[in-house]
Structure I
């Protein structure tokens, strides 16, 4: 099976006539082009392909007519570092250069000019028959940076990383990048290289480094930044003050401007040249690092590993101000990391990463964090599985394949990764650590440690992994519901939309859609025998901090004779539209389309009153644990179930527990469950019965389970009341399997009796 995932795609957001016209006059400007919604990274005035990386459209430079190649043989075409000029071996500084005769200098002007051009505009080379563009920053990394293994290898993953980074620099709306990476991807060296590259071009500027600890920041400075600076040729490197290998600060004095051919030829007294006054330093880890200081570049290494009390989100709020003057962004942040376990600070990095989604912007065109998120799956950048052309070897090679060092690669990286996973399945903590270090999905990157959980985490994670393995299939569809022709209370249609609020895995056949029965002017759900919805609603459109809980809706089938999957969650909705009314209408349309009732919490009753007012009171289920004459006046009026009762809370949690045990993860028959909504699965994994308000998805899905199993909660007036001292099971998820750690161990029969007894009271 071929590997289908790509990191980018070619798009065509610009009219061909516009593209040709502006190319002819070389009018494309470096930066964000609002008219065409692209970020232009070309510095030649001309653009070629427009590619999209993680939602960001980037216009590359136009391919030149002549492209450098090391060989005419396609199989020998690849990146190869240019050898150092032997004539420059003894020239360490611009002062040394000035001592050489003019004819010597004349011979090397074109070489120096070309290096400056590549640094500025980037570089094209042939790679196994394909014209390949790398940015100027990437060129400086490959050609002039010295790392722990010597010269860096060319990798396609790094090429796309640098293209994305160049777009972050070019885009006036962006504060930089938040890069979610795998271990040993080279980020520390790449960011160190960029620090030196920019610092040697800037005057009167400051460049800062932070890491998970002050010691790590210092090590990055002394072991990476300083050696890269020392390795620069004289025509790129200003004179630095102080020690050759400083421990805390690297300061550049002269020259004040980058060299050009013109500058190099100028005869001037070098002692009179004004200093750059540019520094690179590092700081100890803390919320207020670099507070109040102006920065051109802030490197945030291992930002996902800040452990409490250090908080990367708090630090970013402070240091973000160091990169702007008023509303104008004057500096950038290069942030990259793997993630710690969520309860060890990884949750802060996860939130920051999620807040950096380029597809979600405010009215100023910025993401919530100001950064742009980038994730590159491990299979694109896993050491030992990159061939000599810098391309990942996904599957077992069909012909001899070698890495850049000439070592044969006889296995595909995906098989290798799968084998590692298989060997760790008996140790969930070790497996989750492996996922975080070498993630194939964002889900893997933020996989939490196993711990004592209310539910069976092993089964939840089994289901998540299964779903992720099917991520390229069309199991779920994103979209929205709409009234036919915009006419309310008629027929509802489902329209796929990648920006939609609904995720669905099943829709009923045409004959079962919009099955609403009218009785005496009241509308009833015609498919009540097939399933039901659960809902966690909200009443207020906005909150003061704008962080209010989301509205959640879940649809669940039950066994029926209809053509529908049994015991399957078929719909997930977790969103907070601009107004509560939009959410109410979304819920109503889903109910009508599927023809199923809903069980909703009645402590936030606006949704229930909304349904009643529109003539859909019969769609709102009454609480199943009470007969009609025992309901309150409000409950009779609109239906719903309270969330304040401890009995209800316990029954709700037990319902989710029962569903997970029976229908999630690896089942007894060797198949996997059909719960395809990972956002809900993750919410279950973190569910805290004492802090239920944080878990909208769990509340909603649990109510759907209770609605489909309402027979379990019917009161039995003849049943003898017995004192109950029952708590929900709690699981120890350490070791080889999940184990219930409460005194009582529940089987299916006990669970049934528990449900029956509990809510009969």
Structure II
């Protein structure tokens, strides 16, 4: 409670300190609107000048298009220059004798390009301390068939779009939070977007307090209609393997309401999975055993499905109500791994190993959101989410000689999890480009695991409460955000003592504009992490004839300290970004292996520390004559992992390259990424070397394409465990992915007239 009192006092002091009095002199106020639709224009730059074009002051427009600029003198005659990406620049003269001059409504004309019925504004970007606002080009919209492919075409630095796995992540595998109009979304929701309805993408690489632990946030700002709607369907089908993704979506607008539905299905079925492994055991009594596993092609079969429904209601410009229901269900009938395992000292001593895994998941979720804009630039939002998850995990492990079964274990687990979370966020816009945010979040989870074969059952509860405040200001070339949060987290297992942790989570984002083409940014955060409910499960589970595993109910929460420094330079078609990050986690939860009788036990514990130092550079060129663009990112990372009984370190190098070219309605893209190694605890894991070639062609509302995954190499993942009792090197291959040829067809159509826009979001722009 003392921490909370300190936090509250600090935020009150900050609010009082940063409130600034209005400057004396002349003020000019007005509203910037779209000349065609009459809607407010946000993020427009307004510059106040003398009659002979001498700069006085400047600002950006609010969500409602409003602006206010100030002069400490009363000159009587002024010039206003209004510019905004996607619009023609406007200059207008004003004359007034009072201290408060009204410019009224000022209308901008759009700078547009017409493309086969698709209308998009001119391209560009602008940036603040925590984000960039990215506007798709006409070319990018024309050559994309959904929101994900639009993201690929935009080649956003640090972002990797993997069309094979249907994932969006940072280049080094970091978490990317997806949002649509500030509402959290899945990748299937992004795939349901038509490129022409995306106004811009907010690339938030220094997320604020409200975004939790996300490393990057991609917020798709989408136009809203009050009539008509759209329909979209997409098919991706493997030719030389049973692999496919299928999607259909539609949206209907009825005045103040909008109703949308989308469905996604993905499948893969192949018999080409194999694993090759070398294991070395140093057991009690000085006994040493080395086993070599040679994989036999095995079956992998999985299905992923998702159905989303969305209803929104906007009774007026000040209120917004939204309900989302999402149903996700997946089934993996087969994840088999068959192999021959033999003793390295005696190859004739071998067994046949069968490791068969089957899982099923069902996860419905209900998301209710309400937002209200109040007088004096205040906004209040409330969000409640309820989620249920049921899962079945069955694993059958057999070791046999062919005539005799030596080891057999059947492990079946049924789990249920209930989660209820809610948040309340308040925002107050102050004078002089200042914003204050306050919020509180709470989530509560009940989890249950039943081990059917031995009758064991575990129950756990987890709770998380987060109180935060944030202050944002732009002062000349300096743009900064100060945030402070207090976290209360607890977890309990039936029969175990509850653990409660209070933590202070400060956050600082600073951006300094060196010139019109370059800027430098710094980010520093401290956040806590808690064990998952599966990590706390102490029921002993069978791995193989030599190994067991169990969780640890005594795990404690821990802190993560993160710092980041970036330099960005952009001039015309050229972009260069250089950055570095450092992460430090003392007393963190990591794996360990210990002797357990004549076997090895895999478990978890709070270890000494984990550190990561990473640097990278990005070069992006294009589009060249609106036909060619390319992006290259490379870097290195150093990992240090110190356990209670071990210490390891590795250095990993990585790169990511994309090249796209287009001519009229046709486009080509080549993507390539090397394997990235990560060290956590005693485990070195890596992603696959990824390559993809794609060709697309647009014909009216249709887009046709062909893709080839892994044309030059196979899909493989490598894992190495460095433990002194049980060292392991494993390589997993999926032969069917090699030169996987995909045909693709997409159909998009829109109908009705766009008339109004309203976002489920807090606009985070800097404003007066």
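A value of 58, 27, 25 for semi-axes √(5λ) of the Cα gyration tensor in Å, calculated from one of I, II, originates in structure I. Across the set I, II, percent of Cα pairs over 18 Å apart, for residues 239-366 alone reaches its highest value in structure II.
When mean count of other Cβ atoms within 10 Å over residues 215-222 is calculated for each of structures I, II, structure II comes out greatest. Looking at mean count of other Cβ atoms within 10 Å over residues 47-54 over structures I, II, structure I comes out largest.
Structures I, II were shown, and helix-only ellipticity at 222 nm (-39500 (n - 2.57) for each DSSP H run of 4 or more, over all residues; to 500) at -8500 was computed from I.
Just so you know, all these numbers are worked out from the coordinates, no wet-lab data involved. All of these numbers come straight from a predicted model, not from anything done at the bench. Cβ atoms are built from the backbone, for glycine too; each structure is taken alone.
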